[in-house]
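What follows is a set of structures for review.
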Structure I
Amino acid sequence: MGDLVLPKLNPNDTEYLLVEWLVADGKPVRAGEPVAVVESSKAASELEADSDGHLAHAVPAGTWCAPGTVLARIGGEPATSSATVERAPAEDGLVITEPARAAMAELGVTAEQVAALGLRIVRRADVEGLKGDAVPLTRVQRAVGRAVTLSHDTIPAAYTVVRFDLRPALALAAQLTERVRRPVGLAEIFVGALAALHAGHPLFFATLDGDVARLSDKPHVGVTFDLGDGLYVPVVHDAGSLGPKELATMLMRYRVKAARGGFEDAELSGANITLTLHTEQDVVLAIPFVFPGQACALALPAPRPDGTADVGLAYDHRLINGRDAALFLGALKIEVESHHD
């Protein structure tokens, strides 16, 4: 008899959603076989059986669980519990749950329509969204929605804006692009500039733990990528240790992964500050939410025709006051406008 225990998937979440059982209650499993899908605020993860046997669900799908929760037991004899969710056969890697198949039959939804959703696991709500005016949220959108709700419910955020002259940064980006033979833009410049402020402004990279601010020894900068189907926030770990070429290579790889939705959990975990990109023209002000477990988020809009942009900082007012926020943005402005690499 072995236990399938919910691991700690990232340091910022205290509970995870058991989205789907991939193996029905009482069915046989083999070691290494994916048996459940769990969502954190960052990504969905498959949990695998660590031994052969029969799977007995201990927790039903749709339950929020803390790390360390026993989700199921794997034993030598078939067992059943009240947590029954059927798994339908996979087709080319696609898993369609039994409730989803029933909805397909009821609504006349074809397998081609379901495949066009681009989902790995199709649930009843996804099928129902193909009919009428209901539009199902993607997995990424659902995860972001939970993070936004938690942020708004628990973090008293404030906001400060400073106007930057981005012309020196744009000139530097063009020089670096030619030198390192990688595309360098404002995102790369600002990640480097934020990392440079870590030592002098440690609270902006801290985590609030009760009445204690836990400082980070390195700057880990999350960068937003929104390609239309949800928000991804991969992390540049130890950003201060990367040169222009390494940073440009990493962000280019992240852009490709955002287009394909192929991030690993480690790439989406561990940020202690976030740079949110708002590249659409005519956006002059954007107010990001502060990710749970972080102290602040920086909003970078596209530059105006005159090369300026209003760069904003949303911050947890329990850790940071308005004066410190203004000083941080002032230091960042100097770093960005000083035109050095």
Structure II
Amino acid sequence: MAEIGFRTIYMKKRFPLAISRGVIEGAEALFISVTEDGLTGWGEVAPGATEGAASAAEAEAMLTQFCAGGVDTDAIHDTWQRAHAAGVAPCALAGLDMALWDLKAKRAGMPLYRLLGLARRGVPSSLTVGINPPQVVLDRVPMLLQRGAKALKIKLGSPEGIEADKAMYSAVLQAAGDRDVALRVDANGGWSPEGAREMMHWLAERRAEYVEQPLVRGAEDDLPALFRDRPLPIFVDESCRMSSDIPGFADRVDGVNLKLMKCGGITEALRIVATVRAHGLKTMIGCMGESSVSIAAGASLGALFDHIDLDSHLNLDPDPATGAPFEEGVTLPQDRPGHGGALRDA
């Protein structure tokens, strides 16, 4: 019978992340170990009220109750379905799911990406620029470029309105100069339909590649009008949690951003990618403040995505884990059995 272990660690951000909904300076993460036959698989939970468990303690309680009768480490899809049906929060399920996949790949003696039939590759990962005054942006962007960023994800949707968004984005443009760096925008649902239309036309003239979640979750009925004459591709993030969500808005977006914490881990992420592709849409994977454990799990799927935002581990002070190196602008899994992520002191 597998031994399940839990450990909670507070992870402080090097730079607080400000988005349309508030500022995040750090948070507790729950790390899960699943040990059987001398091998250990690692998983991570980034708790959040919108992901079904507001704290590490709540996530641990859910998983402890679910795992009390034992976990079949070979039947990962069955385990996912049972946990989902039992009401285990997606973020908690994500931690267990990635630990089980890590263990399975270690048993096979293969990197997880290879076990899944994928290549060790990915497109450049966006590094995030949070909502900040222009002067802060002018200082911050050169740091990210020096780190090797080939793409920047610019958080807009400022509570101060679209003029503040324009001022901040203009500062990013100034700081980026003539550097060959892709610029992407994530409004986190911070715009009204009218504001989104104005901003998308304005951004299209200023190097932006796409806009993510222009409208708040729940306003999907306003997307068709925005989609018809869109000057930029539209991706949704908060609007999509599970693969079953996709058919409801597939006719009004260009792509979907999945996150392991939203969907419950690798098992459902694979279904989301398949569903997105079946509807002719583009794929993206993002993150929610995780360490290298969860980022390594996401990076193991990197070959499946058109766009990648796996950078949260780079903004931790310190990252308590290893396993997701940032090489030439790309977040990659390590070439070793499992997804590659583990706590440093494990």
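Rule-based calculations on the coordinates, nothing more; no lab input. In this text the structure is predicted, and so the values were computed from the model without any measurement. Cβ atoms are built from the backbone, for glycine too; each structure is taken alone.
Tell me which of I, II gives 22.7, 72 when you compute Rg and Dmax of the Cα atoms in Å. If you can, show how the numbers build up before the last one.
On the way: I: 22.7, 72; II: 19.4, 59.
The value was obtained from structure I.
Consider the structures I, II: one of them gives 0.95 for FRET efficiency 1/(1 + (r/R0)^6) of positions 16 and 176 (r between Cβ atoms, R0 = 35 Å, to 0.05) as calculated from the coordinates. Say which.
That value comes from structure II.
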Computing relative contact order in percent (Cα under 8 Å, 6 or more apart) for each of I, II, the value 16 comes from structure I
Highest-scoring structure on volume of the Cα convex hull per residue in Å³, for residues 96-295 alone (candidates I, II) is I
